[in-house]
Structure 1
Amino acid sequence: MQTDDLISLMTASHRPVDTGWLKRATWIAALATLAATVALVLLTLGQRPDLGSAWMTLPVVAKALLGASVATIALVLFQRSLRPGLKPARLLPLVAIPVLLVAAGAVLTLAQAPAEQWSALVFGRYWRACLIAVPLYALCPLVVLLIVARSGAPMNGRLTGACAGLASAGLAAVAYSVHCPDDTVPFLATWYTLAIMIVTGLGALAFPRLIRW
């Protein structure tokens, strides 16, 4: 067989490489786990009694927007981290934008309130529940994103894990917002942000041991 014939035979069934399937898998996994996590929150904790009237108020919308924006940015970075050469770390500071906006809102709220109200504004009634619930509910999307990551080629397992943790915490924050009755911006800036940081650290620690290739 001549060389030209061999090349023709090898390329006869050639198909373009699908480089976008990891991106599609990431977003499908995120949407599916968000729906599952919301359902889990409703089954285990139930929705807040006034959800129908409170859903469009600024504090409740802010909770959902914080989680959604953090999750969206982190998911973009996560799926980029699964493909060598894309350098997602350069975009990581974008995650700070929604967090800083919420922090600025918290500072403004406290500045306008009497000092004796600061403790109630920051701690609310259920800060411990928030700090426990968001990381727990984040485990569902975190496990699914781990499965997605094992199908990719992450060059930096710690970065991939941190992005997965950020995204999972953001999705869990959106889900938990349908139950959480504490609506002050200082509460959101303190306890939601801290819960997100906990899950981010968990992902960064766990993923390098689980996605080696």
Structure 2
Amino acid sequence: MDYEYKVKQISSSYESCNVCGLSVINCICGKVSKVKTRSMIWILSTEREFHRPSNTARILKLVNPVSTEIFLWERTKEPKKLIDNINDERYETYLLFPVEAEMQEGNKAEHKRAGKIPAYIIIDGTWKEARKILRKSDYLNKLPTISLQPGFNSQYALRRGIEEGNLCTIEAAIEVLKRENEIEDSICIKSAFDLFMKSYKASTCGHILKD
């Protein structure tokens, strides 16, 4: 993510941190522990998401900086670096997306490793935005697809219209890391997500989060 994009303010009283997205009084950049997962997480995001303080991909990048990359999706310009990554034989790349009727059955992924580094592409944005990105991005259509079926409700309650069974970006990343048996790192990322949620709610009230 290019931090020249200005994150919108959560509260009219305080600027937002351009890294974690929270009000500066509740910035968590120096409070979270860092991890380096073996699995790569590649996030494809609209420009609109770059400005949203409620964006959780930003927190994933903060906690897991080496193994997380955020790419800008543009209607008229393909993300060359992401496509290069997809074509890199070092990686076994999956698209993380709910499998729908229009997606071919053959695209559903089998969990195979063959010594390659697992890489997961997560489309970041609203459900409507994610469907649009998938529809207009041919380079994603032939990738094997992973569809999560979480046995819990999302803790993400910062936007309206979240459908039951859907997860936010960082929750989806946590689940694929569990799938790869990277349990300790997934727990660390979950702790950062919990702190982000508490800090965001405090920020909406203009309050400093109490320890």
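What to note about this one:
- Here distance in nm of label points 7 Å out along Cα→Cβ at positions 65 and 97 was derived from just one of the structures 1, 2, and that gives 3.1; the source is 2.
- Which entry (1, 2) yields the derived value 1, 7, 15, 19, 21, 17, 11, 5, 2, 1, 0 for P(r) over Cα pairs in 5 Å bins from 0, in percent: 2
- Parent structure of the calculated result -9000, given that helix-only ellipticity at 222 nm (-39500 (n - 2.57) for each DSSP H run of 4 or more, over all residues; to 500) is the read-out and 1, 2 the choices: 2
- Source structure of the calculated read-out (distance in nm of label points 7 Å out along Cα→Cβ at positions 145 and 177, 2.6) within 1, 2: 2.
- Here Cα Rg over 2.2 N^0.38 Å, for residues 81-192 alone was derived from just one of the structures 1, 2, and that gives 1.27; the source is 1.
- Highest-scoring label, criterion being relative contact order in percent (Cα under 8 Å, 6 or more apart), among 1, 2: 1
We did not get these values from a lab; they are worked out from the coordinates using the rules stated. Not measured: the values here are computed from a predicted model. Cβ atoms are built from the backbone, for glycine too; each structure is taken alone.
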